[in-house]
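Take a look at the structures listed below.
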Structure I
Amino acid sequence: MVERSEEHLTRRQTLAGAGIGAFAAVAGEPAITALLSLDGSVVEASPLSPQSALVGPLEGPTVITDKSQYPTSFSEAPSLADLVKSGALPPVEQRLPKNPMVIKPLQGVGKYGGTWRRAFTGPGDGENGNRICSTDKPLFWDFTGTKVMPCHAEGYDLSADGKTITLSLREGHRWSDGEPFTADDYMFWFNEVFSNKELMPSQTPEMSVNGKQGKMVKVNDYTIQWVFPEPYPLFVDILAGSTALGAGQATRGDELNGSFMPAHYFKKFHPTFIGADEATKIAKEAGYDNWVLHIKFLNTWRLNPDLPVLTPWRTTSPINTPQWVMERNPYYYSVDTAGNQLPYLDKIVMTLAENLEIANLRAIAGEIDLQSRHMDIAKIPVFLENAARGGYHLQLDPGSYGSDATFHFNHSFDGDAEVLKWFKNVDFRRALSLGIEREQLNETFWLGVGTPGAPIPEDASPYFPGAEWRSKWHAHDPKQANALLDKIGLTQKDADGYRLRSDGKGRLRIEVTAVLGSFIDFARICEIVAQQWKVIGIQADVLAQERSLAFNRALANETQIMVWANDGSENLFLFPRHALPVDPAQCFMGINIAKWYASGGKQGTEPTDPAIRKALEIFRSAASKYADERAGMVQEIWKLLVDNVVSIGTVGLSPAVMGVRVIKNSLGNVPARQMNAQHCRTPCTSMPTTFYYTA
């Protein structure tokens with residue numbers, strides 16, 4: 001094992017010297033997280049010490065659903081009031097729905113004005129803004145991450161037989177351009193996009209239960225229903241989760257998912273309404289090869305400032321420029337308890353950072369007002385040392401998923417038959433996992449505060465398969481790893497000790513793709529793992545790539561092993577893409593298998609690995625079950641995934657991915673701790689619309 005460097009010891013000493021010795025002393029324990037137990041109560045578990053000053057109490061704003069508590073008069077930002085006086089905007093009462101979403105801010109009613117300064121890493125960093133603006137969803141989770149709440153929908157209902165989900169929209173709700181938002185915008189998406197094979201060749205499996213397709217029905221202008229042939233109680237959670245159907249236009253619009261689109265806008269570009277020739281002509285004039293690509297661009301809120309949106313802020317300067325700028329939506333549908341139309345902040349300005357180091361240096365210098373995305377866990381000591389000078393403070397939000405850097409095998413890779421042969425061999429995958437020394441990674445990249453092991457959720461989760469599965473095939477055992485590799489026939493080695501291919505074509509080389517500009521230093525982690533794998537005779541070639549390029553290569557089935565967090569997998573049904581090959585919109589574990597799953601076997605490649613096949617069968621059948629039964633099914637899935645090392649976990653249950661939060665001292669209504677979970681669209685459940693500058 002490599003000895004700890006003096007630099008690392010200094011960082012740990014700095015943590016202790018900063019008055020948070022508990023944080024350093026309990027390195028490796030689990031962090032406090034809130035989860036939904038089977039009875040609906042909040043369960044707390046613990047890695048980072050609850051005594052740590054950096055892990056505050058879980059808290060957040062409240063959504064008021066009792067109409068008797070709704071405000072009876074409304075106010076707006078001064079800049080909008082001026083536009084109303086000039087006649088450029090209608091009065092605020094006419095811009096809000098009949099029953100707006102009412103938010104009780106965490107600390108109190110805020111003040112209008114100000115610009116939220118952040119950093120972003122380029123056009124591939126869309127989630128940087130998506131997550132802030134995710135209240136364009138139909139439903140969402142409360143700040144504990146345990147209770148489904150109405151969002152842009154006023155209410156919802158699951159029928160007694162579990163087959164029909166009814167969504168009630170807010171009467172008078174409007175798009176950002178002032179046009180009405182109604183059930184027709186849902187039906188346009190279902191009829192003209194989801195059902196159009198050119199626009200949606202691979203439909204999301206979320207729209208079916210047990211492989212049987214559901215449908216969307218318009219009841220009236222403000223009511224729609226999803227109707228399924230079999231019970232589908234999970235669908236309510238799907239509409240609230242980070243899913244193809246529930247994540248909203250901002251998050252999934254570029255995939256043409258999200259369940260709704262502004263019909264009045266897209267009828268100007270869609271062949272059904274203007275003809276294929278005219279749609280193609282308009283697309284080519286805009287610089288696109290065909291109308292399909294044009295519509296995908298038009299529905300990407302961070303690229304198209306003209307797109308009508310439901311988000312609290314709308315893009316005015318797109319993400320492919322040095323500054324991604326978002327300004328308040330004058331028709332946003334939410335108010336605080338005093339009747340003030342939200343958001344409080346006028347705009348969000350994200351300034352391009354060429355790399356993560358620059359983004360972190362800006363935060364250290366006090367040039368960022370609030371950010372956890374891209375904030376480096378390794379810089380916690382530096383953040384603390386400069387907090388007073390920079391006018392900020394630091395909070396940690398530990399995640400509840402198992403692995404911040406997960407080695408995802410591409411189980412449908414077809415670029416090299418020899419590589420695929422070994423990827424399909426479970427003992428080969430087990431050997432690679434046993435060859436990783438996770439404690440070294442934890443100390444080097446996580447400051448020792450992570451939990452090494454398999455990519456399973458935390459112990460308090462209803463989906464936790466059991467303590468023994470944390471280390472199953474995920475302990476460092478190079479002797480056993482070598483024995484497994486010898487057993488499967490990889491016994492021949494070259495002069496440098498690397499194992500040779502069985503087809504006689506030289507050294508066996510595995511390509512590992514590490515995404516640059518990510519939450520943690522995937523490239524350096526991969527280089528350390530490559531050194532560890534050398535001990536068992538496996539050569540890993542680390543390919544560091546920009547995010548968009550790496551993701552596109554995964555979609556083209558060109559990656560062999562992709563390293564990425566498995567965030568979201570703590571609630572497997574709401575974000576399975578980082579644990580199972582089910583989502584053709586993003587898949588690291590075999591895009592062709594994802595196409596097969598999503599199409600019901602009509603496209604793609606059927607998995608040959610019995611463990612993957614069984615896991616997918618359980619996953620598909622669980623949708624028709626209620627929460628208590630689903631929990632046991634997910635546990636079985638995790639056992640299959642871990643025992644067969646479908647992906648390799650390293651270190652997780654830490655704040656490394658979007659949990660190191662730098663907060664300007666002058667910013668109000670910011671929680672001491674927020675849920676760090678994909679289904680919560682962190683920081684969305686903290687309601688950034690209520691953040692404000694106190695001075």
Structure II
Amino acid sequence: MPTFGTYALLLALVLSAYNLLAGAVALRQIATRKRGRLSPERLAETARRAGIACFVAVTCGAFALVWAAFTNDFSVAYILHHSNRALPAPYKFAALWSGQEGSLLLWSWLLAGYGLVVRLRHKVDVKLSAYASTILAGIQVFFLLLVNFAAPPFALVQGAVPHDGFGLNPLLQYPEMVIHPPMLYLGYVGLSAPFAFALGALMMRYPGEKWIHITRRWTMVGWLFLTCGIFLGAHWAYQVLGWGGYWGWDPVENASLMPWLAATAFLHSVMMQEKRGMMKKWNVWLIFSAFLLALLGDMLTRTGLVSSVHAFAQSSIGNWFWPFLVICVAVCLFTYFLNRDHLKADHKLEALVSRESSFLFNNVVLMAACFTVLWGTLFPVLSEYVQGNKVTVSAPFYDRVAVPIGVFLLFLTGVGPLLAWRSTSMRSIRKNLVAPTVAAVLTGIVVIAIGVHPWSIFTSTPGTFYAWMTFMLAAFVTTAIGSEFFRGARVIQKQTGKNLFASVVRLTRRNTRRYGGYLVHFGVVVIFIGLAGSAFNQSVEKELDFHQSMNIGPYRLECLDYSEDTNPNYDTEYALLNVYRDGKFVTQLDPAKRFYQASQQASTIVAERSTPEWDLYVVYAGKDPQTGQPIIRAHLNPLVMWIWVGVLIVIWGTLIALVPSMQPGSANEAAKSLGKRELVTAGKAES
């Protein structure tokens with residue numbers, strides 16, 4: 001099977017190279033109107049079919065590696081180092097992406113999968129798809145060169161083959177790690193498709209705006225997977241690392257956030273090009289930036305340039321990544337400067353208070369956040385290069401910058417939908433802002449009454465001020481979004497006689513993109529509420545002997561027992577704790593620490609009681625070497641559950657926005673009949 005996998009990947013490289021070369025020649029012939037022995041159309045078709053065959057070949061290579069893991073073929077060095085006989089079946093499958101070589105193979109396979117979809121759907125726009133297919137083939141060639149020569153997954157063990165492997169990293173032996181990396185990679189790799197369409201459209205000076213519609217949908221797919229991957233990773237960090245948090249501004253976490261921010265900016269500004277023919281240059285560079293940042297993040301993860309619990313070991317693979325990244329930047333710059341006159345805006349900004357200006361501010365703020373994260377991530381690398389010593393940028397730096405930016409973005413999320421295109425009258429502003437402003441003020445007063453004080457901005461710990469602002473703005477945005485649904489549903493209700501809920505469903509189906517977008521915004525609001533709770537976190541650490549207890553918030557934790565257990569894969573130490581609230585028994589928790597035999601590494605198993613109000617998060621930190629008593633660390637983290645609820649709402653809203661609208665003209669006609677200007681565009685493709 002290793003020989004089969006090796007030859008499958010070599011065949012995939014040959015097919016991908018043919019796809020690139022034949023596709024480029026065919027497109028050149030079409031552009032210059034020259035014809036060779038084989039017509040350019042026939043040549044382009046052979047290139048397309050080679051790309052499809054490449055997917056089959058890479059699939060065979062990936063299957064061969066998974067087969068080697070399940071059959072315990074320790075003659076393959078990769079399987080020896082990332083699996084063992086006692087490893088449960090789901091984690092044997094996860095071994096595919098647990099190391100450098102396997103994860104590059106996964107990247108190549110997913111890229112081939114995206115390319116397959118592009119090539120099968122080529123009739124959407126034959127010429128543009130041919131450009132995109134050829135560009136994707138160029139990216140594919142690079143990654144197949146890596147898995148064939150720089151990091152081959154089927155390298156064999158020299159000498160005697162061991163009876164058992166070294167096992168999977170304990171941090172990866174968690175259910176979410178079976179789906180988190182593939183989701184993240186689907187997001188990373190998914191940004192290659194919109195990049196290919198945008199670059200191809202610029203190369204061919206695509207007439208009209210059809211290419212931007214195609215690119216937007218591809219970007220939404222990549223953005224959705226990247227969102228899922230980021231928050232699955234946050235939940236994994238929360239459950240496995242045992243430090244009580246979910247986001248630590250780790251360089252590899254930042255590497256996933258940067259392309260997400262760029263893609264988010266594009267999904268907002270794309271409406272400017274669709275509606276008003278504006279921000280064309282912005283849109284092209286936002287797509288370019290999202291792809292290049294994904295590539296940069298992949299490079300940082302794999303070269304060992306940054307220190308991270310998520311990163312792979314130090315390797316020489318950077319010698320391959322740097323030239324490819326430089327080539328990609330050079331191609332983007334060359335194509336842009338050659339065709340920049342094709343990207344002239346059709347209109348200019350007419351008023352500062354308008355929907356256009358809100359999108360512009362939104363873009364500027366998102367890219368400022370992206371640059372901040374990029375600077376903080378690369379600063380240790382740059383400082384080591386310039387000064388000779390690595391200066392680490394810690395979480396407080398990001399918090400000081402990112403938190404105010406996030407609060408301002410939340411404000412823009414609420415204000416944007418209330419503004420009209422071109423210009424917004426003061427009368428309209430007053431009318432639309434009354435209800436959201438009242439809701440925000442009342443929320444601010446209530447939050448102060450329960451003990452969240454905004455004047456903490458003048459202290460050294462301004463977290464509660466930003467939490468107070470977040471709660472107020474959450475009420476503002478929720479009211480603004482709710483009013484949009486209510487006004488539209490009332491129109492439908494008068495038109496059809498249905499109840500309000502049915503009218504909301506019908507309204508959403510008529511314009512899935514707009515109202516799906518509103519649901520995404522509401523999900524973001526819920527996430528921000530969950531994030532704001534971190535300003536009020538509490539933690540306590542204490543040694544507990546039998547029947548001793550510790551208090552945190554309203555809870556009392558009593559140690560009932562502590563013991564040990566073993567199985568073929570790992571040994572376990574754990575404590576058994578009874579949890580009481582206000583003197584009443586609530587639940588029993590069993591935080592643990594595991595020691596894996598194969599890898600000789602330990603991992604933490606967190607015990608948690610999650611409620612909408614807060615999470616009681618308990619960690620078994622080991623035994624005191626002198627007393628032999630277990631050390632228990634307890635955290636009380638308010639509102640964390642709402643982060644995960646908000647993510648589900650974001651996913652739901654994005655899926656709705658991806659579904660084609662039904663009866664696109666009905667809402668527009670209903671709005672005209674009732675003279676509602678803000679609903680005139682309810683049946684059109686508007687965010």
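Quick note: the coordinates plus some simple rules give every number you see, no bench work behind them. As the structure is a prediction and not an experimental result, all values here were calculated from the model. Cβ atoms are built from the backbone, for glycine too; each structure is taken alone.
Which of I, II yields 20.1 for mean count of other Cβ atoms within 10 Å over residues 201-208, as computed? It must be structure I, since only it matches.
Taking P(r) over Cα pairs in 20 Å bins from 0, in percent from the coordinates of each of I, II, which one would give 16, 45, 33, 6, 0?
Matching structure: II.
Quick one: helix-only ellipticity at 222 nm (-39500 (n - 2.57) for each DSSP H run of 4 or more, over all residues; to 500) came out at -20500 when computed from one of I, II, so which one is it? Answer for the origin of the read-out: II. For which of I, II does relative contact order in percent (Cα under 8 Å, 6 or more apart), calculated from the coordinates, equal 10? For relative contact order in percent (Cα under 8 Å, 6 or more apart), the value 10 is produced by structure II. Largest in mean count of other Cβ atoms within 10 Å over residues 369-376 among the labelled structures I, II is structure I. If you line up I, II by distance in nm of label points 7 Å out along Cα→Cβ at positions 217 and 273, the top spot, with the largest value, goes to I. From I, II, which structure was Cα extents along the principal axes in Å, for residues 337-376 alone = 42, 16, 16 calculated on? Corresponding structure: I.
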